[in-house]
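Read-outs: derived from the displayed coordinates by stated rules, not from any lab. Since this is a predicted model, take the numbers as computed values, not measurements. Cβ atoms are built from the backbone, for glycine too; each structure is taken alone.
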Structure P
Amino acid sequence: MRQPTGRTPSVSGQEAEKADATTVMTTSERPLHDYVAEVSERTDVRIGVPLPLGTYARDEGVNFAFFSRHASRVRLELFDHPEDAMAAMVIDLDPARNRTDDVWHVWIGGIRPGQLYAYRVDGPYQPKDGQRFNFNKLLLDPFAMAISRLSTWEFGPARGYDPSAPERDLVCSPVDDAGAMPKCVFTHEHFHWQGYRPLRHPWSKMVIYETHIRGFTIHQSSGVEHPGTYRGLMEKIPYLKDLGVTAVELMPVQEFNENQITGINPQTGQPLKNYWGYDPVVFFAPKASYSSSGGVGQQKLEFKEMVQALHGAGIEVILDVVFNHTAEGNEQGPTLCFRGIDNTIFYMLTDDNRYYKDYTGTGNTINANHPVVQDHILSALRYWMVEMHVDGFRFDLALVLGRDGTGKLLANAPLLERIAEDPILRDVKIIAEAWDAAGAYEVGSFSEKRWAEWNGRYRDDIRRFWRGDDGMLGLFASRICGSADIYTKSGKGPESSINFVTCHDGFTLNDLVSYRYKHNKANGENNHDGTNCNFSENYGAEGETTDAGIGTLRKGQIKNFLLTLLISRGVPMLLGGVEFRRTQGGNNNAYCQDNETSWHDWRCLEQHREIFRFTRGMIAFRRAHPILSKEQFYTDAEIQWFGPQGGSPNWADPKEKQFACLIYEEEQSALYLMFNADADAVVFVLPPVSPGAQWCLAVDTTCKAPQDLFAAGAEPLWEDPKTYHLSPRSSAILLVRRTNC
C-alpha cells in the first residue's frame, strides 16, 4: 500500500538485526509483470554474507553482496517495474553490521527470480581526488546476470556531474535518474543441459564465423520467425552447419546501450545507434534486446538455449568480450556502475586523478591489473564458461589488459597470466586482439603460448599481395604457411594465428575489391573515422558497376582471398556474409549503422550462389586435406617452392608476383598450389610425378561454377602433365594421385 507521504519505506541492516525479521510495506499498487516477483508485505531482512559477490539464492531468499572500498553508505533498492522511478522497497546497509571490510551485504527473504534491483552508493564527490560518488544516481550491480530492457534509455540523466556548472564535472549533479535507468534482474532459472560435454574442437579443426546476433537475422529477407535475436540465430543453425563452420564468434553480447550515440545520419536524418556494442555497462549480463521472449531474465535463458542448440550442431561459441573500457566514457560520461562504485579502483586515472587515461579511444581505460579488477574479470569469464557454457573468448584490445595502473605495458601481466593459467579456464579458447588504440602492437609476442591472436599482419599482407603490390612474394608465402616469422620467437605455433582477410572492423570482402576509398559519411564524422589503410582496389569503378569485365575480375579476386584463407596454416576466420558478398556500400567503420548497411541481406545468397558454393567447397577442401591445418609449421620435407619455370622462386625480385608450392600429404599424394597476382597470365611448369601418378584439377578461381571447384573424389584429370596456364590474378590447386581421378 502506498504511504501517504509518498516516501519509500526503508529498513536498515541494524534494525533488521534486532528482530531478524522486519516488516516492510511496499509502495506499488500496480499489478506486476507475470515474470517479476513481488516483494511481500512482510519481508525478512538479515545481515547476509560477503561471498559470493552479486546475488545468490540462499535459504528461501537472496543474498546481495556488493564491493565498494571507499563508500560511506550503500542502499539497495527493489523495484516492481523496469521503468519505475520509485523503489518498492529500500534497504540501507549498516556500515557496522552489513559490511565485511570492502564488501557490503544483506539477505532478503522471499525474493524470487525476476526481482528488479539496483544500488545507490554515497561517498566523497571529489573529482580532483578521483572520487565521483553520487547518491542521486542509481547504479547497476557489476555482477548482475541480467539487465531489464529499456528501449528509451538515454545517458543524459545519468551524468554524475552538473552540466550547467562552469567547470561541469567538478560539481555533483542533484538529478535522481532512477526512472531513466534500467534495473538489474535477479535470475535463478533451472536449465537442463542434457548431459552436455564441451566440444573442445582442436584448433586444427576450427573454421570461425564472425557475426552479429541482431544483424545476422534482422533483415526481413532472413526468413526467420524471431529476427534479430538469439532464437533467430538458432533458426539459422542448419545454414551454418551446411556452410561447414565449426565456431561462431559473436560480436559483443555483454549488455550495452544502443542509444548511447546521439548523432544523426546526415544522409537519412535517422538517429545513429551503437550497433556493434563495444561499450559494456556490465560484464555478466547478456543483451536483453537480443531476446525474443522478454528482457527481465528471459535473455539469459534464451542465450543458454542458443548455446545448447549450436553445440548440438557441433558448433562452438566464442564471445567477443570487452574488458578494456566501459560505456561510462571520460569524466563527462554517465555514472552507471563502476564510476559510482569505486572510481579510483576500476579505472586508470591521470596523475591529477580528475581525468581518465585513454588507451582505448573511448574515453576511459579499465584498471585491469588491480587485484580487485582482476578478480572481477576472471569471475566474469568463469561465469560465461561455467554457467553459460561458451567455448572461448576473443578479447577486444587485449593489450590494454597488459598495462599496469600507470599505463605501462607489463612484461608478464598478472591478469593475462591468470587467464591463461586459471584452472577453470584451462581448456577455453582465448584469442587476443594484440594491439590497442595507443599504438602498442604485439602480434606474435602477446603473453603466453596459450594465447591465440588475431593476425593483423596476415590480413594486410594477403590483401597487398592480391592487390599486386611489389615485394610481397616472401611475405605471402610466410602467411600461408602459418607466419613462422611472426610466432617462432615466442614459442608459438601456427595455431596461434587467427587468420582473416576481413572482420567486422573494416571493409567487407565484397567492398575490399569494389572500393579504393572508404565511404563513411553516413557516420556523421565527415568521413574522418575509419582507417585509410585498407589495401583495397576497385578495379576500374568505385562501388557497384554494370561493367561485366570488372564484375568478373572482382569475383575472381574474392575467390582468391577465400582460397588463400582456407589453405593457410593457422585458424581461418570468415566475416559473416562473406559467402554471399555482403556489402556495406564502402563503409569501413559501420559501428553506428543499425540498418541495411550492416544487416545481412539474405537475398544476396541467391544472387551470389556461386560464391556461397565456392566458400562451402573450400571449407570442405580444407577438411579433406588435414595437411593444410596441422598445428606445426611446415618442414622442408613437407613443402617445396617453385617459380613458374620450375626452379626456385626469385624471392629477392620485388616485381615477382607468381609462385607455386608443392605440399606433400603422404606417400605419392600431394597438392600443387599456384598463385598469380600479376595482371598477365603465366604458364607454370609442373613438377614431374612418379610412374602411375596423375595430376587432377581441384580448384581454379578464374573458372565459372561448377568448373571452379570440384568435390573430393570428383576432381578431373588434368590432361597436360607438364604445364598449367594460370590466368591473370588467379590461383589454382592440382592434386597428384596414383589412382585414376
Structure Q
Amino acid sequence: MNIAITNGLLLMPPAFRAGLSAWSRSDGTPGSATWASADNAGINPADQDFGACLEIFKQQTTTSVRFVGETPIIPGVYLRVSARVKAVAGALCSVRIAGWAGDGNRNHVTGLTEIGPTIPLQTYGEVVEVSAIVGVGSRGGVDMGWGTRPIYGHFGLDLIGANGGAFRIESIRIEDVTAAFVPSLIDWVDVRDYGAVGDGVTNDRAAFLAADNAANGGWILVPEGNFRIEGDIGIRSPIRFKGRLSTPADTRVAFLESFDYPTYADAFADETLGMKKALQALLGYTDHVALDLRGRRVDLTEPLMIRDLAPQLTEFSNRRVICNGSVMAVPGPAWDTGTWTSTATYNPSNPLRLTNVANVAAIEVGSRVIGNGVGREVYVRSKSIADGWLQLSQPLYGGAGTRSYDFERYRYMFDFSEIGKLDRLNFVDLDLNCQGVGSAIMLPADGEMIAVRDCYFTRPKDRAITSIGSGCQDMLVDRCQFLSDEMTLPAQQRRTVAINVNANDTKIRNNRFVRFAHFMVACGGGHIISGNHWFQGDNSNDGLRYAGLVLTQTNVQTTISGNYIDNASIEWTNEHSAYPVFSGSEYSFGGLTITGNTCLCSRAVPWFTWLTVKPFGAGHFIHGLTVSGNVFKSLWNQIERIERVDTSIADLDYNNMRNIQFEANTFNGIANYVSNPLMVQHVQNSLSAGWTLPVIEGLPFQGWAKSVQSLILEGPVTNASGARVDAMPWVQTFVGTSKRQVRLNWSTPVMGKVCVYARMDRPV
C-alpha cells in the first residue's frame, strides 16, 4: 500500500532550495514565524554531501523546523519522517524528528507522543540520518502512535541541546511505509491500524468498525491485548483473535461472517463467557440462524442463564439452532441446587397460584414444588414479590388449605426460565454431558415448536428437559439418547426425570432412555410417542418396576405406538387436577391408544403391570382406550397381569366403563390373558337351568362383566333325556359379589359347552 500512488496524495514536502516560507520555526500552524525571515538561517547552495541545503546557526535550546503543510493521518497508513543532518562548526547538539497533531477543528491534540528518538551529533562533518514513524496504531516500530483523533500533522525536526553551533539539514522526507507493517499481498487488516488501543479500558468500538469497513472482504486481525468494546457491534468481515475482547454484560457482539462458537471462545478467552456472548448474539440479531460449535467441546463452569444474557428479551419467534458440538458441566458451586421451605395457601378456584407465600422473594422461578397434594413435576412459572404469590405450571390435587411446601431449584446448562416466550429453538447434534453436575435444558415459560434432534443427554443430575409452562407446546424430540446418572441404583431409589411437558401435541420419536425414575411426565394431550426404547430395570430379583411414562391428564388424546417398553410401565393419572373427584361436567379417562409396542419385563415382582390407571379422586371411569397389537413378555418370573387400577387414593367407577378395546395382543409369561371382549369357555357337566360361569379374571382392570357380545354353543346342549335343546338362554350380567360373573338362564335344565364373549364396557 502507498497512498501517494493509490490515492494520489502528495506527502513529500518541498525541498529547502524552493524557499523557506514553507518551514515554520515553531509548530507549523498557520501564522507561525517561518525560517524565510530568520537571520540565523539560509540556503547553502553547494554542500559536498547534500547539495543545496538548509544551514542553521543554533540560538535556542530547542530549535524547531516544521513543514507548514498539513500531512494527513489516515487509519491503516504509516508514515516515515526522516532527514539527514550534520554539524559543521561550534557546539554540538542532538537531533530528533518531531510533529504537531491537529484534529478536524484545527485544534492541537494533546497527550500524544510527538517526538521521535533523539540522536546525538558527535563529529563535525559526519552525516547522521534521523527518522521516526507515525501512524494511528501503536504498533511495534511506531514511534508516534496517535490514534484516531488527529487527522493531520505538521512534521519536521528539532535540534536540542547546546547553542552556538552551525548545522546543515538536507531536505526532510515524508514517505508512506505502510507496506512494512501490512504487506500488500495479505488479506487482513489489524485493528491497531485503525486506532484500537487494547488496554482493556479504552473503548475500541470505533476502531473495530473502521477496520471492518477497510477490510473490503478480507479478514480482521485482533492482535494480543485486551480490547474493550462498549456498545452493540456487528462485524461483517471474517475475524480472528490473538488478543481478547471484554465488554459490559449487555453489549452484544455479532461476528456476522465468523458466527461460530470457536470464534467467540477465542474472542473472550473463556469457554463459558464465549458461549454466553454467542448465545446473546444468536438471540439478538436476525443475520444468523445457527450457532455452530464446530465440533468443539464447551466446558461450562456455570449455568447459561439466558435472562442475564438478554435482559430485554421478552419474546423471540425466529428460528434459531444450536448445533454440532459438546457441552460439559464442570463441577463448582454454581451448580448447587437451591432449596427452600415455605408456607403458602392454595385455592382450587385459582388453580395455578399459591398465595400468601412466606419468603417469596427467595424462591426462584423454575423451582420444583414438593409437598402433600402436589403432583409430579409441578414448577414455579413466575412470581410476584409485591403480592406474595407464585404462579404454577400445573394445578395441585390436594384441595384448599395452607400448607408447608418444599422448593428445589435445579441448575441447567441452558436455562430459559425467565424468558417470556421463545419459539422455534432447535438443539441439533449436541452431546450435553451433565456429568451428574447439572441438568440440561429448562424451557421458557411459553413457546412453540422447540426441537431437540440427534442429541445425547448424558448423566443429568436431576432433569434432562424441563418445562415450567407451555414452552413445550408442539415440542419435537427425535433420535436422542438419554442416559441416567442413576444407572447403578435400584429402580425404587431413582429420582431423575428425562422429560416433562405441560402443553399439547409433543412428538417424542425414536429415542432411547436408560434407567430414569420416569422417562417422561406428560400433561396435555395430542402427544405422539413412537419408536422409543425406555428401560428402567435393575439387577434385582423380584425387582420393583415403576412408570416410565406418566400421563397426568384424563382425556389425553395420545398415541403410544411402536415403542420398546422395557421393565417400566405406563401410568395414567389425574394428579394435575385442582378438582380430582369426577364432577360429571368433564371428560374422564379416555383418548389413549397403545398399539404395536414390545413390552418386556424381567425378574419383576408378580404384581408389576405395564399399564396402571391411578385416579386421584372418586367417580372416574375409562371411556376410550385401545390396547391392540402389542407383545407382552415376562422373563424368569411370571407376572399376574398386564394392567391394573391403583386404588391407593380412589377406585374407578366400573359401571361407567365404555369403548375399551383390548385385543390382538400377545402374552408370554403372564398368568391372566386380558382382552375385551374376552372369550370365556364354560363346560356344564351337570344338568342346570342356570349356568353360573366362574369369576372372570381376564377382563381389563378386572372390570365387571357388563355385557355379553356373543354366545356360541360348542356342541349340542342336551336335557335330562339326552335330547338336544335348541332354545338359547338369556344372559344375566353383574353376577356375584365381584360382579365379574355371567349367568346363562335356560328354559329347562341342560348341560353342554358354550363360548361366551364377555365385555366389561358398553359402546356408549
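Odds and ends about this structure:
- Among P, Q, structure where Cα Rg over 2.2 N^0.38 Å as derived comes to 1.05: P
- With mean projected area of the Cα convex hull in nm², for residues 207-286 alone derived as 6.6, matching label from P, Q: P
- If mean count of other Cβ atoms within 10 Å over residues 295-302 is computed and equals 17.1, the structure in P, Q: Q
- Structure from which 10 was derived, relative contact order in percent (Cα under 8 Å, 6 or more apart), options P, Q: P
- With distance in nm of label points 7 Å out along Cα→Cβ at positions 359 and 495 derived as 2.9, matching label from P, Q: P
- Origin of the value -1500, where helix-only ellipticity at 222 nm (-39500 (n - 2.57) for each DSSP H run of 4 or more, over all residues; to 500) was derived from one of P, Q: Q
- Structures P, Q, by Cα Rg over 2.2 N^0.38 Å, for residues 471-694 alone: label with the highest value: P
- Structure responsible for 2.2, with distance in nm of label points 7 Å out along Cα→Cβ at positions 671 and 703 calculated and labels P, Q on offer: Q
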